[in-house]
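Have a look at these structures, which come just after this line.
Bear in mind these aren't lab numbers, they're just calculated from the coordinates by the rules spelled out. Because the structure is a prediction, the values reported are computed rather than measured. Cβ atoms are built from the backbone, for glycine too; each structure is taken alone.
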Structure 1
Amino acid sequence: MKEICLGKTGLRVTRIGMGGIPIQRLSVEEADRLIVQAVELGINFFDSARIYTDSERKFGRVLPEVRQRVFIASKSFSRSRDQILSDVTTSLRELRTDVVDIYQCHNVASEKELDQVLAPQGAVAGLLQAQKSGKIRFIGISGHKPWILVSALQRFDFDTIQIPFNFMETAAAATLIPLAREKKCGLIAMKPIGGGNIRHVGFNFRYIFSAGIDVAIPGMDSVDQVRENLSVLKKLAPLSAAEIASLEEERRELGNDFCRRCEYCLPCPQGLPIAFLHVLKNYYFRYGLKDWVWERLQALDKTFQDCSACGECVRKCPYHLDNPAIFSAAWEKISRDRRPSATPAGRD
């Protein structure tokens, strides 16, 4: 298993770790089996967050048994010292550990939020206090906007940065990654497969690592996914011109309006399974599995046409996807496809 030193932390982490979002959808027993298998297959870096419902608790059922072999990261949306100290305490309890290796200020999305976490009574002050008392080892920050994280690195010596990075989302390559490398800040790629949208998984991971990312943390909910993702570590050579062309074609096909399945948009006031609807849309239009998708739509309580266009999901989405417009267009095309053909002339 290929490992790398995660910036100045000194932690020797596997190039592919495990993100904590998908295990929320698994039963306790399924999550137990998956995490055990991930460890046995060599993964030693696990990332969760306070906002990920029972993700920390599920990691905490398995990882304490192998605590000396693994590194655990978590994160909090709290912006004040007292709030994040409370979250650290909760994380320690849920993860059943005495120390979290990396604790991150989660999804800092504006200069105003950065000012809040760096204020004298802000979240970073709380993490420094937690670090001093031995509850956490290193301090990180995550976000979806590279320019905000560049500012963060210029204002505080963070140990790690977590950003969305893949062949479809390359904004961090120009300034953030070089700055992080200069400051020996560990680089963690979230959404490395674009929420499962990217088909050329091996090519994509090779691009990610050649661009300077230390560890990628795809969300995985099956052992097959773990095996597939780890298999790319057998060959991390630079991409050939033909391989780059394949990814470029996929970029054009996918566009920018694709869901990364972070599920920050949930819960939907109307009860729509937003991320799953995006999956079904992709299977219908990208893969041509129209009958398969239609059967599943019939089994759902709420689907595309039940969107009220309230806009709450748009406000909560880190990418501000216009889900109401996307769902309306998808339903119009799908329902038109499923509409019975007009009766041929001369027949009744």
Structure 2
Amino acid sequence: MKTNKLFILMFVLSVMFVSCGKSKTADKAAASDEKIRVKVVTVEKQEVDQNTNFTATVEPDVKNNIAPSAPGRIRKIFVEVGASVTKGQRLAQMDAANLSNLETQIENFRKNFKRVSELFAVGGASQQDMDNAKLQLDMAETNMKNMSENTYLLSPISGVVTARNYDEGDMYSGQMPVLTVMQINPVQLKINISESYYSKVKVGMPVDITVDVFGGQKFNGKISLIYPTIDDRTRTFTVEIKLANNNNKVRPGMFARANLNFGKENHVVVPDISIVKQSGSGTRYVYVYENGKVRMQQIELGSRLNDKFEILSGLNGNEQVVVSGQAKLVDGSEVEPVK
């Protein structure tokens, strides 16, 4: 009797085990048949401003190193770093002993020329005597002018003194200039632009400039010079930008950003939430929906347009891209689009 009961119990348990197994298999099959639900949108082309940003360091429009042509003792420096100077202003004085001696010689040459001229007028001197006296005087006056320029150092521009490398009484050795003067109104920036833009860049083209230290404040610049050659290593060309600096707010050495607008182009635009970054690299892609499945499509991003991105390559327009549910997807996943 006990044997029959045990047999019946084992039979019931085996039936239950088989039923459970079938139920789990059925559940798995149903789960595998369930498609991933995603949201998709159709992308289109639109006119997009072709803005390109470049970084640069602010430079003075003109920079002059003030120094005599020969070594000598510095007797006096009349300006300090930061001083504003005008063109022709005296900045420093070198030892004037040689200049004083030459002034005395010139006075003697003038007297001699006057005496020879008087003798020539009455036939007491020849034309050659006249010519020699005049040559001596002219050469001395030329030397006087050169020596004066190298004794009294003048500013060739209006600007700001940005460096002083000697003190009064020092011997100028020729290794460094006595002073440096920069013209900072206007200032300039130099940027290197890809050769693909060469035909689009024109002298006078407006440039929006921001300087980091001023928190994004915009300044208006213009292209003033386009270099005529392309660097064969970088495939770029150099452009100079002038920036009016009437209040001397922007200073040489500051870090700046220049934005150039190259017009408009018709490009595909996609929502930013559709873009997926590939782990471990900088590659971006979107999932494109086609015939019940999705495929990974690598893209090249352009400018950001609020909550969208310009696409430079990878999409042609009218594709349907996934904007929700990407975390569950792989290339080739079967999906069900939902509203």
Structure 3
Amino acid sequence: MIQTIVAALMWLLVASLLILRRRRAERSITYAALTIAVAMTLNVDQVYIAVDSVLGATNVATLLADIALMTGIFFLGRGIMKAGEYRPGLVRAALSLPMLFTAVAGIVTAFLLIRNRQITTTFMIDLGTQPAAAAYSIIEFTYCATVLIVMAVLAVRQYRLSAGAQRIPEALLLVGSLLGVALCSVIFFMDVAHVVGDLDAMDAAAQAYRPLYLLTFVFLCAGAAGQPTIRYARDRIRNMRTRVLARQLEPIWRQATLARPGLSQTGTASLSWEDLETRLHRQVVEIRDAMIDPRVTFQTSRHERMLLERAEKHLLGSDSPPADAHAYLARSGSQRAHS
């Protein structure tokens, strides 16, 4: 049941990322969600039996699922690393392709040394007494723990550099990474206990396995989806504010262009009026042009000037524009009109 829940969460994350990150060139997080979703789906008993039966009923589906999981963790770590500028040598080494290939080669070798690999949905329970099976699991989760530790370090740094709602995804990723490291530690303990024959200790550790397994993926999914969700919400709010400001400036802009016709009226500029930012920018520039042109008479009220300043602050993305903000907007408006 828990495998089905995690698989469903991962496919929900994939769908969310495909919608929220469809215009972004960097797709490491999307690749991570997709490969981990495949791994979790292969762990669902009914899917596992169907796939492994086709592959010879020797638990090859277990190997494929674990390679997919490791690849997904690799992409997740790379995506988090690329989101910031902190990339020291040890971080790059831990998240490098040679490290992934080495770990994959290790589990493939250990897998081939496991005897009596008849199809089973409880792979480590049935075969975990073999040292090769313990080595297989330990190599896999050593790699996963290494990447999760690096992810935790990156999440802490990016949390410190962020502010407000942007800290939420980093906090979720940090918690998910720490839970994942704890999960890997529990798996190490269970593997060793199983090999040495201490089944009571293994069963005791197994009580922590299921909640850690579920919580790790819940927090990692929430953290991975958090950034694009917050970015999407922020962009929506900005578009709404842009639309409102453009509508409020419309009467003032029309008066300004009657007093001093601008490029919007001459037809010499190719303007995308569907772009709200472009529209608001053009309104601000042409109102300012009319205000400073000594050849025309154009008066504005205090309320209108305050509204104009709010639009300038909004376009500049700051609460208080610099002293030369008006000149900057006018200059960039002229450059855009002639580009």
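Of the structures labelled 1, 2, 3, which one yields -12500 when helix-only ellipticity at 222 nm (-39500 (n - 2.57) for each DSSP H run of 4 or more, over all residues; to 500) is computed from its coordinates? The correct label is 1.
Determine which structure produced the value 13.5, 41 for Rg and Dmax of the Cα atoms in Å, for residues 73-176 alone, calculated from the coordinates; the candidates are 1, 2, 3. Before the final figure, lay out each step's value.
On the way: 1: 13.5, 41; 2: 19.6, 62; 3: 17.2, 55.
Checking each candidate, the match is 1.
Given that semi-axes √(5λ) of the Cα gyration tensor in Å, derived from a single structure, equals 59, 18, 16, which label among 1, 2, 3 identifies that structure? Considering all the candidates, the number was obtained from 3. Taking 2.3 as the value of distance in nm of label points 7 Å out along Cα→Cβ at positions 81 and 113 derived from one of the structures shown (1, 2, 3), identify that structure. Source structure for this number: 1.
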